[in-house]
Each structure stands twice: as structure tokens, then as C-alpha cells.
Structure P
């Protein structure tokens, strides 16, 4: 049984983007329709740009699945870029040599991969860097995340996301979140009054030829004890989650549980008290609170995992910022092609996918299994051991 892992390939305006997923047990139900449901969610969100109107994302399964069930072999997914059908892109992003001069992009964009990428790889054209660093690649991550989510559902883990802030506007988060209401909201909040204010803020920055960021939250429920490990630094689950979230375009900060608020308190105010057996309502070893966000010492502690991502305003904005020319080093105006005004709601969906991928990897490491029935059986056997030592024996 190999570990769950994946690779993506392709560029924003190339023919398409692809991924290969390895380590999924045989027997898991997967269809293109299951994956497409999450791809549609990624494309929604108030403040998205024209690209989302062009692309109708669909991941074609080209390997690893037969008759709706995984085979245990690598799964390959192919997604066409509709924008590539434009003749200009077929020349600019041709994989073979072209017999005409192609205009280079040399006006560096602040906040992008342009400068660092061209210096690292030795390009005199920003195009090869911006095409791969584009958030277009996250469409495949969401597709891969759908497979991970399907595996996690088999052991009772569900994942949701919602928006906490857009710019300086905070959502009111109820004790019980109406996830259906979140899914029906253009900005992925359950509070309709706040929704209107957030949309107005996005409209405001669009008029100003600007962008706005915010904070999204992802929650995983039904997570068992013991995913991750305290043994080595790279096996700590919170570290893996933080890396996964920071790999999302424009995410510059990650918080697990009440991490930042806890830093302002004393120790006695932030620890999650372990309840005695006569106070357990849902499962063994419940806590009084969940300030740790479901992870202690790099391992899941049975509580809901809560992760927040801080997304800066995206760097591509219609307002042409002052910059520098790559070839001459002279003062110039930054290059601009096309952009969104706000991607915070979509980032939450991508965050769901990344959390699902991390948890699926950890679950397979913990429970193993080459077939789904073996994976579930191992999970159930472990669950039977959870509880007071005396009762278990």
C-alpha cells in the first residue's frame, strides 16, 4: 500500500491541466460527476472574473477507475482549458516550435512569482513563470481533493468551509453553522445581512480597480484519534496542514483552533479540559472546549479540526502599479491581463480539498489497506480500542 500522493501538470493557458493520484485503495466509488460537484463550487463566488465564465471545469477520468470503482492503480485526471481555443493562446503556449515571433512579457508584476521565478530559472520572458504559478492549477487540486473526500467519507469524516471576513467586514458565526445556507451564499456565509455588506465591499474595490482579501475557515468533523504523530517534526499533522494551506495562492497565514487568540492568554485559560466518562455525549474522551482546533502534539484528539487561512488581496489588479522592466531594469508599469476582485469564497473550497488530501494521507498511513473494505475494517478495529484502558480490556 503506497501513500496517498499526487502531482499536477499544465499551465493556465495551455491545452489543459492534468493530475496523477496514487495510493487510493481499490473499490472506492468515484465518478466524474462526484468530482464535478466540487469543481463547480470552486468556480462560484462573488467577485470572480471573466475566466470563470469561459471555463466549465470538468475532470475526465482517464485511468485508475473501472465501472465507477477505483482499481488501486494510479488515477489520472484531465481537464481542458477552454481559453486555449483562442488562436493567440495556441501560438503563445504551443508545446512545439513556432515560426513566428511571440511577444515577451517583461513588465514585472509586484506580488507575483514573476521576479523570483525569472531569476531562478533564467528566463527573459515572464510567461513561463506566470502560466504555471497561476491559481488555475488549483482546479486540479480540488479534483484530487474530491477523491480524498470520498475516501474520508467512508470512515465518517466530512469537511466544510465558510468565510469569516472579507476585507474588514466580519461574519457573525453561529454556534451551529447552516452549511446549506453557506453553499447557497455568493460569499459563503450563513448570515444574509453580512452577505450584503461583503458583496458591497467587493463592488467597491472593483470600482477602484483593486482587490480585497479575507479569512476563510475549514472544518473537518468525525475525525478519529491518532492521525499524525508527535514522533518527528515532519509527521506532525498540524505542520502538514499548515504547509498545505500556505501552498494555496495568496494564503499568507494559517491558524489552527484559537491559535492567535490563545497567544494573548495564560496557559490555564487555553487548555481544553478532558471530560470524565459520565459527561461524554457523542464519543469517548470528549473535551470541554476545542481551542486547540482538534490537534494536540501533532495528532488528532477526536475533536473537530478547525483551520483558518488568511488570504491577502490577490496581486493581479486592473490598476496598473509602478514596477520595473525585466530586460532593462528601467522603471515601467506592471503588466495586466485579467483578474478577480475577490477569491476568498473559492479559496475556502480549495482549503477543503487541501485538508482532505492531508487527512486522507494520514488516514491511509494509520489504517492502511489495499482495498476499501480492508481500510474500513482497520479503522473500525482501531475505533474499538478507543476508551478507558480498563473498559477496553
Structure Q
């Protein structure tokens, strides 16, 4: 029995279940908090489930919420595989959206079939540049990427506030005393296709297709092998001829690119304009940070990030529904989301420790080489 439990504990399948168990544990802690608030957890969680899946419109809202999480999560899968931590998804998403919006407003006379692919590429490129900057700082100047990406977030937010209150402000708002920081509305021809009467747009197809593209990139191309090799052992990679610095820059560049694309999709599929309350969250909805958790929940695998992003989209949409129906305080919704983040990130750290221990055990269990024969010993003597 003890050997059986040990085998289960060391099984790789347990590693795959850790994020799920972590999310369930977070919800269990949330249930205890609800009891202290005098609210029936079953009623509250039922309201959450109905709000996320109870109708076609609810399901569509869940998928809409999952789109930016999936796109940013795909970029995180790339950067984290290179052991480079990208915390700059918020800023990269903002820069991609700003550039894509500026192009759409600058050429209102062009046909939609030309502009929509163009602005997606522009958003992708904008996020790539914003991600490459901390990549270069990390690779060539040994600047901590966590600090640099967070600072790049702050720069992007202030740039957005300046542009949306000045050069890019909606002309209808420019003359008003209380100006709303937003751009003009994009022409209807530039809107991504939508499944009416819901808000579900074609961005979900773009995100899912790109998940398979990233899977092929990471696991079936030379570039993906180099990125993963650098993350596994940079010294051995350098000895094997891989340019480690270049791969670090590429990893952060691609990670930022997908965040920038998420910003473009958010504008052209949902908002149809750039608008903010002065903070990053006013536009991104914290997708830059939640996308990290979605990627970790999906095991840093592009295909695993698809259901993970859908789960977190359901959690965010359902939590808002729970707040309305069960009269749960808004602070609890924030706390529940934070609990899930903490538990999932902790499970990822534990999973990494388990994998390291398993590799050490495999090395330890390897049979020792046979002793040298007398003739061989004579050959190796000086």
C-alpha cells in the first residue's frame, strides 16, 4: 500500500492535476469566507455557475473574457519556457491597442478586409517592441526583467493617459469641460465579426488558432527548441552553440507581441475605441496579470492554456454575477480572484519542485557502471 501511494505521489499525472486541485482549494477557502459573511456558499457558487454558463449570452461573455487571457497566456508560455518572467502584459497590451487604434482612425476610408489584418499585425508589432526592450536590457545589461517590465507598464499607462486626453481624444469630447479619456469610435466596417445578439466576436477563433501555432512553434521548430533549451540550462545551451542572449530577447519579444495582439483584438472586437479611467485596469481589466495565471494553470502549455483561459473567464464573469445575485461584497470578489491566483502560482512552484526531485531520483536510481577489468585498469595507468 505504501509503495502504491508513493507511485501515485511521484506520478506525472498528479502534476497535471495540481492546478485543478489548487483552484478547488481556493474555492473551498472562499466558501469558508462566505460562511463568515453569513452567505450560503452553495447559493453563491450556484449563482456564479449560472452567471458563467447559464445561458448562451452568459457562455458568450465567458468566452469574450477568455480571449485576452488566452492570447496573453500564449505569450507567457513562450517567455516562461525560456525562464524569463514577463510581468509587462498590461503595458504591452496597451501599446498594441494604441497603435492599432491610431491606424484604424487614420485610414477610415480603406476597406475593412484590408484594415483588420493590418491593425492586428500592427498591434502584434507594437507589443513585440514593448516586450523586446526589457528583453535587451535583460540579455545584454543583466537588468532584472521583473522590474523592467513593471516599469514599462507604468510608462505605457502614462502614455495612454496623455494620448487619450490630448492627441487621440474623441473630437466630441475635446470641447467638453469634463472630458472622457477616449478615442473616437472606429468605423463599423473595421469591427471584428460578431455572433449576434451576444458580444462574442471572431477574436476567439484567432486566439484558439494561435494556440495551435504556438504549440507547433515551441515543440516542433528549431526556434522553439532553442527557447526551451535556454530555459532548461543556459550554460549547456551556450556550450551547444545556442545564442542565449538572442533567445532571451526573442522570448520576451514574442511574449509582448501576443499581449499587443490581445489589445488590438480587445479594441476591434469589443470596445471599438480606446477608453480608460486613468489606470491600466481601465482598459485591460487586469488581463495582463490574469493571463499569467491562466498560463500557469495550463501547465505553460499552449493547448492547456485554452481551457485554463476559459476557466478564468468563467470565474471573472461568474464572480460578477454572484455579486449581483447573492449580494456578495465586491471586496470578496477581488479576494476570491486573489486566492485562486495565489493557490495556482503556489501549485506551479510545487510542481517544479516535484519535477526536480523526480529527475534527481532518476539519476540516483541509475545503475552504477561496472568496474574496470584488470586489463582496462592497466590501460588507464599513467
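Since every read-out is calculated from the coordinates, none of them should be taken as a lab result. Owing to the predicted nature of the structure, the values given are computational and were not obtained by experimental measurement. Cβ atoms are built from the backbone, for glycine too; each structure is taken alone.
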Match the computed value 62, 37, 18 of Cα extents along the principal axes in Å, for residues 122-249 alone to one of the structures P, Q, and report its label. Q
Which structure, out of P, Q, was FRET efficiency 1/(1 + (r/R0)^6) of positions 178 and 218 (r between Cβ atoms, R0 = 35 Å, to 0.05) derived from, given a value of 1.00? P
Label whose coordinates, when Cα Rg over 2.2 N^0.38 Å is calculated, return 1.06 (choices P, Q): P
Label whose coordinates, when mean count of other Cβ atoms within 10 Å over residues 18-25 is calculated, return 21.0 (choices P, Q): P
Can you spot which of P, Q the value -9500 was calculated from, given it is helix-only ellipticity at 222 nm (-39500 (n - 2.57) for each DSSP H run of 4 or more, over all residues; to 500)? P
Structure (P, Q) behind the derived value 33 of relative contact order in percent (Cα under 8 Å, 6 or more apart): Q
Output 1.00 (FRET efficiency 1/(1 + (r/R0)^6) of positions 138 and 234 (r between Cβ atoms, R0 = 25 Å, to 0.05), calculated) maps, among P, Q, to structure Q
